[in-house]
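Listed after this line are the structures, all set down as structure tokens.
Read the figures in this text as sums done on the coordinates, not as results from a lab. As the structure is a prediction and not an experimental result, all values here were calculated from the model. Cβ atoms are built from the backbone, for glycine too; each structure is taken alone.
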Structure I
Amino acid sequence: MKVVLTIAGSDSSGGAGIQADLKTFEAFGVFGCTALTVLTAQNTKGVTDIYEISPEFVKNQIKAVLDDFDVAAIKIGMLFSNDIIDSVKDIIKDLDIIYLKSWFKTFK
């Protein structure tokens, strides 16, 4: 089974972010791994709070997955800050992997 890593935020309502990515991966018969960039408190009415994951921890999550899984593709979702964007870029820039970019947004 192919493995896809999603690097994205978490949507507590399950309608977007890594929760939606994992549902999509399963529907297409691939195994999903995750690296969280931001946690949100949200529902269908809106986002009420955001908590940034440290860039170093984001990098550590990605390293942990890449050290254990043969990742065929990486899907990139919300990268919360410029520091997280730089951390992700530093760790994945030299990989020979397909990138699936959905959107980049900086809230700061």
Structure II
Amino acid sequence: MPYDRRRRTRQPVADDATGAVSLVQPVRILELSELGARIEVALPLQIESLHDFRLELFDSTVVVKGRVAHCELVEIGDSHTLYRAGIEFVDTPDHVLAAVAGYLVESRQGRTIH
């Protein structure tokens, strides 16, 4: 009999026991406003699901909670897939709103990432 390294024995659970997992997945931001974003991502995002998005905005990084409003498959390649999703920001803290607004102003003025 093989040695079991677990300190506790796992037990079967009811059929309705579920959970969730958070994954760190790079995204490309295509469009941005104080209210939301359009992004590209390699994995499909479930409509109405909530996620934390880390936005790297020139010299600052902020995290905002967003609801997936829509997600569509736009490209299938030999070794990749690409989805576009619309994200609605929810419960956005004032400091995040200020950072996004500042980023948008600087973008309109032509600042680029070095």
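Using relative contact order in percent (Cα under 8 Å, 6 or more apart) for the comparison, can you identify which of I, II gives the largest number?
Largest one: structure I.
Where is FRET efficiency 1/(1 + (r/R0)^6) of positions 17 and 81 (r between Cβ atoms, R0 = 25 Å, to 0.05) largest, in which of I, II? Before the final figure, lay out each step's value.
Numbers: I: 0.95; II: 0.25.
Sorting by FRET efficiency 1/(1 + (r/R0)^6) of positions 17 and 81 (r between Cβ atoms, R0 = 25 Å, to 0.05) in descending order puts I first.
From I, II, which structure was helix-only ellipticity at 222 nm (-39500 (n - 2.57) for each DSSP H run of 4 or more, over all residues; to 500) = -4500 calculated on?
II
One of I, II was used to calculate mean projected area of the Cα convex hull in nm², giving 6.5; which?
On the way: I: 6.5; II: 12.9.
The correct label is I.
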